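J.: Alright, structures below, take your time with them.
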Structure I
Amino acid sequence: MEPDLQGMRAFVAAAEELHFGRAAERLSLTQQALSKRIRRLENALVTPLFTRTTRRVELTAAGRRFLPLARDALAAYDLAVTAMRESPAEPLRVDVFAERFTPLRILRETAERVPGLHVEPSMRQGLANALPAVWSGALDAAFGRVHTSALGPLRDERRPSSDGWPDELAYRPVHLVPLDAFAFTGHALADRKTLPIAEIRRWGIAMPHPGGAHEWHDYLVRLSEELRVPVRYGEVAIGVRDSTAQLRRETHAVALGERGMDLPRDPGLRQIPLIDPVPLHLWSVVWRRGNRDPRLVRLLQALPRPEAGPGVGTWLPASDRAVLDAWLRARDAPPGESSRAGATS
């Protein structure tokens, strides 16, 4: 059979929306035209791809097998077309949370590995601040901690899935990073080689207020409750210098930060690995399913992926563990089976 790109686009839109009216609207077609294209594709494949009732639309087993293959075929075609038109003046727009954190390094290293991939980073200080722009198309993707607290007003958008996210937003894990304690010279714990969680329970954790980074605030709440470590907040930090100044004034509690985070050189700053357990933070990338830009597909395919779940002696919030476990199951599933968190295009 000849490739039917129109039919595959209609099928993918209907499979993602599970509603022919919304799929037609997405492709700027009438519902009759969309149905005609899907019937033509089903006839060519000699198998039904959907089961339709007056109340709902569902994929058949053949439809579920065909969906990832159709996505790959369309992405390959779009990539070939874009390769002929792509202009360095129009970079992908990706939010990296803030300059000193892991996503900026990951994005920079990924862009260096992918020829012709031009990226413009933004830093909105939290996934909760970036998601509305991903939803509207002002951003192509954003890094952050996937949690319903990041949704804000998007929480009530159409078709929420079982995990509370709109089905229109796709995501997948990118990187697990340990968190360490930070203190300045003169602090009672500054010279420690490692620091068990049980020991900092009497010292506590002091952090700048998370501001609009609601998912980071939720992480600290979970850590405080589950590891029984008190957490208190200062003022919202205006840049890394302000954050460092708050820490310098701290004489009792320690601060938390990523291992390997980019901090100003300061001979008085001490970074102490936390143990028993090691707190982990899971970075994910989020994008809108309707964004078919082949450059985004290339970026998603090139970004790193966690190789395994949290190891023994580590701690990760249950919701983050569920995101990572779902993706690992999807990665290891037989061809044709997938999960929302495991999608890459």
Structure II
Amino acid sequence: MAQEILRLSAEQLYKNEIDTLIANETAPIPKGWQMSPKSVLTYIMGGKVGGVDITPKYMGDKRVVEICIATLVTDRALLLIGEPGTAKSWLSEHLTAAINGNSSQVIQGTAGTTEEQIRYSWNYAMLLAKGPSFESLVKSPIYNAMETGTIARFEEISRCASEVQDALISILSEKRISIPELSEEVAAKKGFSIIATANTRDKGVNEMSSALKRRFNIVILPPPSDMDTEINIVKTRVAQMSKDMELNAAMPTDSDFEKIVTVFRELREGRTLDGQVKIKPTSGVLSSAEAISLMVNSMALAGSFGSGKVTDSELAAALQGAVVKDDDKDKSAWTEYLENVMRKKGRDYAELYSECMERNA
């Protein structure tokens, strides 16, 4: 049955690792958690427990993850902030999978998110038939998390309108939801918390109020600090995703990964890796997540329409779509990069340059 599901949740995908960590637990476990903070850290950062290799889920600063876990041990909520593609949602999902074994209590923030989706709403057919009652109440993921003493996730909180965001203030302060229609209130059980994520660069972002920010511990997730780390992140995730998707293509070479990550880092930082040439940036963020998507897309092209081996032709086709988001602005910036930077990189980039120029014509 699991093979028919497009995307397994973290607790399903890594069930064996979670079960192993729970079975070999020796440290104290906080109320409402299924494993200790140290085991959660091992699950996120990787290691070996009970003869089982624990896959690293986050490749970055260990101290950042420790701060996240320590925050959730207290009664403070956690806010993960960073540029798109810095693994905020990925880390949020895996933290809740390890702590509660349930990462599905999620509110996806959008411009259309309402206060009812944060608190509760009503089954109107039952409301008309029986009047206000707990039976006709439709509980939000946060409501469920409060009742069960678990963690709810709030993705892209800054995409919600400010007045909708502020519905969280009383919940995070009082740790309870008031239901005036029933003259009742629901108090949170121990273990309840919220992990929210917010982008810093996307369009459509609404600034969070100071009152709401004060109720979160804020952790900033930076982009990968160096080239090798980013290549390792991209390569690891591409290997996992290509296996799940059965793309019928061989993994790209180390040279392919290095070329794509180099292009992304240079365009993202506005200069060449050696710092000698300034580069006009494009409108896209060009994050590690987009590099992963690009490589998977290249494998899909090679497996479906090519020889099964990723070539510069597939990489160029995927690069064009990743870099040129706004045709008027990005096309000229991309052409300038190709002519002033990639063309001068030598023989290793010659075919990729030629393929990219052909598609950008």
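Taken together, the values in this text are just the output of simple stated rules run on the coordinates, not laboratory data. Note that the structure is predicted; figures quoted are calculated from it, not measured. Cβ atoms are built from the backbone, for glycine too; each structure is taken alone.
J.: Here distance in nm of label points 7 Å out along Cα→Cβ at positions 116 and 324 has been calculated and equals 4.5, so which of I, II was it run on?
T.: Here the read-out was taken from II.
J.: Taking helix-only ellipticity at 222 nm (-39500 (n - 2.57) for each DSSP H run of 4 or more, over all residues; to 500) from the coordinates of each of I, II, which one would give -14500?
T.: Computed on structure II.
J.: In addition: Here distance in nm of label points 7 Å out along Cα→Cβ at positions 164 and 180 has been calculated and equals 2.1, so which of I, II was it run on? Don't jump to the answer; show the numbers that get you there.
T.: Details: I: 3.2; II: 2.1.
Answer for the origin of the read-out: II.
J.: Which of the displayed structures (I, II) returns the greatest value of FRET efficiency 1/(1 + (r/R0)^6) of positions 228 and 292 (r between Cβ atoms, R0 = 25 Å, to 0.05) on calculation?
T.: Structure II comes out on top.
J.: Continuing with this model, one more query. Mean count of other Cβ atoms within 10 Å over residues 188-195 computed as 21.4: which structure among I, II? Could you put the intermediate results ahead of the total?
T.: Numbers: I: 13.9; II: 21.4.
Here the read-out was taken from II.
J.: Separate question: Figure out for me which of the structures I, II the number 73, 51, 39 belongs to, where Cα extents along the principal axes in Å was derived from the coordinates.
T.: Working through the options, I get structure II.
J.: In terms of relative contact order in percent (Cα under 8 Å, 6 or more apart), which of structures I, II is highest?
T.: The structure with the largest value is I.
J.: Another question, if that's okay. Can you spot which of I, II the value 42, 25, 19 was calculated from, given it is Cα extents along the principal axes in Å, for residues 132-219 alone?
T.: II
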